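Nothing in this text is a laboratory measurement; each read-out follows from the coordinates by a stated rule. On a predicted model such as this, the values are computed, not experimentally measured, just so you know. Cβ atoms are built from the backbone, for glycine too; each structure is taken alone.
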Structure P
Amino acid sequence: MARHEQIEKSVLGTMLAENYLIADSGVMRDFFISHVHKNIFQCMQDLFAAKRPVDFVTVLTMMDPTALGGANYLAELTNFASPTKFDGYVEMLLGTWKNREKNKILIQATESDMAIGEIQKALEDLEKSGNAGLDTNIQMDLIRMGERPYEPLVETPGVTTGLKDLEKLLDGFQPAELTIIAARPSMGKTDTLNHFALHAGFAGYRPIIFSLEMSRTSMIDRLIAVTGGYNRLRMRNPYTHFTTKQKANWMPTLGRLDEANIHIDDRAALKVSEMRATARKIINSEPKLKPIIFVDYLQIIRGDYLQQNRTEIVGQISNDLKQMAKEFDCPVVCLSQLNRGVEARDNKRPMMSDLRDSGNIEQDADVIVFLYRDDYYDKETASPNRLEMNVSKNRNGPTGMATVCYVKETGMLHNIDWQTERTV
């Protein structure tokens, strides 16, 4: 019982810290065992419905303090707040509530000699309850599709990649899909991610970047270099190395980057559950902007699992990333390392088997794109600044190769006009 009380306190404390969870989580008053917690939750619901702030001060105005455990008890609830554990705790509350209700149904069935059919229906209704907003019947979907053959198709493209050849294959990053961008080191993975994030932001989306390897400052410097076309070596000391024209363009560049509405979380060794909690908070802070989530990179995400096998852990992480894409109905684009086997082959273009600690990555990902630069291995004869993007898996579209121009000095990616061989 003490453990369950701690869970109830954590759920309420998290709701006091993040008010949107009061409505979004699907929690009901009866989920709580403690009568004090029932009263607190009811006050929180009433305040939220009235569009008033919900904190321990406003909750105290809704009911006699003794019915809420007292002012100190209520104030201390925020110490139990844990956004990363919130979803798991809500599932526990729901599970124990269903067990209590099931026992009530069975006791009632024994005392009143209920028919088997009635018992089954009561248990089925119980199983469906607590899942707020869930509707599995497809009848209304079929009705809405009635006129489909007689209406012109209105295509809704995904989040733009900003690269014409890649767009032909992917039609943008799609909601609820996990895209893996994989390559060996120094191929331009992070610059590719920054390019996608900037174009998504300029197109009106909310890019959320989890930079597990690179610091926030370094990521911002790279984004500034791309936005302003600055050489990254000069960026180390703009005061000394920038020209007068480049200095004059500095503030307009910062203003332009600000328009991309990018968020960066550079905490090291994050778990997917921690990413999900952060993303949920950002998404709910401004729900009008649709999100797209970027992760750099998969192999350094911290596991939260009992498996000892590294391949199993990475496989579980990729599955959790896919579930996050489905939960938020937004694209999740994650970078991934390739194993060293690539270097031992004459043809060093990546293949599926090169995915490092692959586990279920190939199975979970909707799209897998391999990056490759020939001039990294052959500086003498290879075409310079050519970055190949090989779409090797595309669950809902074609596979194929897109080639772009990659300027390492600035981190910029450009389309190529193949008639003139010039960048556009």
Structure Q
Amino acid sequence: MTVVTAERIATADQAVRIAAELAEVFAAGAAERDLLRRLPHEELDQLSASGLLAITVPAEFGGADLPPSVVAEVVRILAAADPNIAQVPHSHFVYLNLLRLAGTRAQREDLFGKVLAGARIANAQSERGGATVAEIATVLRPVDDSGDGGRGRVGGTVRGRGQVGIAGAELDGTKAQRFVLEGTKFYCTGSLYADWLAVLARLDDPQGISGLEPGEYVAFVPASEPGIRIVDDWDALGQRTTGSGTVEFASVALVREQLVARSGAVRAPTGYGAFAQLLHAAIDTGIARGALRAAAEFVRTHSRPWFEAEVEHAADDPLVVQRFGELAVAVAAAEATLIVAGTAVDAAVRPRTIADDPVGTLEGDGAQASIAAATAKILADRAANEVSAAIFEVAGTRSAAAEHRLDHFWRNARTHTLHDPVRWKYQHLGRAVLHNRPPPLHGVI
């Protein structure tokens, strides 16, 4: 992996401007990369070097501490140019948010510092084989450290980025400090490009050796750690260059300081799930805008008018004009709702504690953020799929020629919008309206 020196971004305006500049560069080769499945290593190094991947690092650790609404706008801009590139850092931002919410100060200092220097985090979360996607078979097993005082540590070298290892406080010799990680993950977006993997695992400790609470933990592991095998086997019809393949973990050694309990973020009204969903909505909204732009350009420059329209140019066909108006409304609605959702998520994740919130608005803000993000996701899903399919409807037979590569918008939209079903978003919205029931706290709404 290429060594990068990351710039420091200080303001929202700066972040949006840099995103727009990069989007212009990324758009030029997006269709060809998709067709040939040319992995965007160089482009992602540019993204890292720009400083955009560090914009959520809290100010106390040297970052810009920009809110979710700005991250969503950056992602939307990038997705309109190349939704593959825009999806790669989704998990990066989500797991930085987990660190902010549930990590120790030592963990935050260490990993936030690495991200400020250009490091990238990818997810290793989803699995196959369980009855539902919520079942986690990957396990963390404690190692009995009674023989060495519990002072085992691991380290490694991230490809081209120098020495790694999460710094921590002095280890407690009365509890297990070392663990092994075992399991296989799928749909690990960004794993081919990552310096660190955020691995969701279940603690397997029936004897209580670890001293940790039972439940799910996220292990932050260097991607080059011995025992990790990253497999380039992602073969979906769309989002072909996101690096969303398989990652295998065979007796991977960890220390306690690499573990963050997931419950602290997802079992409280922190806005954790709403933030993740906001970024998914931003990707789909960006695809919709990119598809609309491509359709308009093709109709202006390539399409022939239908003879019954009795016009010289396809762009003057009143039925084509009408359809573009309908598509423009769908895209504008998705973009406007994304802004509203961004504002709601900003309110839910702003630094506060329960002690500062005696009237309970913290919980209310979390629920409203999830509802707003769900609404944005529904409209983004609808716009991305409708507009990307309508390219061929409005542009005519010529648009189906492989040389124009316009199908990548639909393939990307169809693939990414499968991430989580919008039919359940409608359920949660309906229950909120009819029964004043807040959405569940499970991290994906």
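What to note about this one:
- Read-out Cα extents along the principal axes in Å, computed value 88, 50, 45, structure in P, Q: Q
- Origin of the derived value -0.81 (log10 I(q)/I(0) by the Debye sum over Cα atoms at q = 0.16 Å⁻¹, for residues 296-415 alone; candidates P, Q): Q
- If helix-only ellipticity at 222 nm (-39500 (n - 2.57) for each DSSP H run of 4 or more, over all residues; to 500) is computed and equals -13500, the structure in P, Q: P
- A value of 0.95 for FRET efficiency 1/(1 + (r/R0)^6) of positions 72 and 272 (r between Cβ atoms, R0 = 25 Å, to 0.05), calculated from one of P, Q, originates in structure Q.
- Origin of the value 23.6, where mean count of other Cβ atoms within 10 Å over residues 8-15 was derived from one of P, Q: P
- Which of P, Q leads on FRET efficiency 1/(1 + (r/R0)^6) of positions 40 and 288 (r between Cβ atoms, R0 = 25 Å, to 0.05), largest value: Q
- For the structures shown (P, Q), distance in nm of label points 7 Å out along Cα→Cβ at positions 328 and 384 is largest in P.
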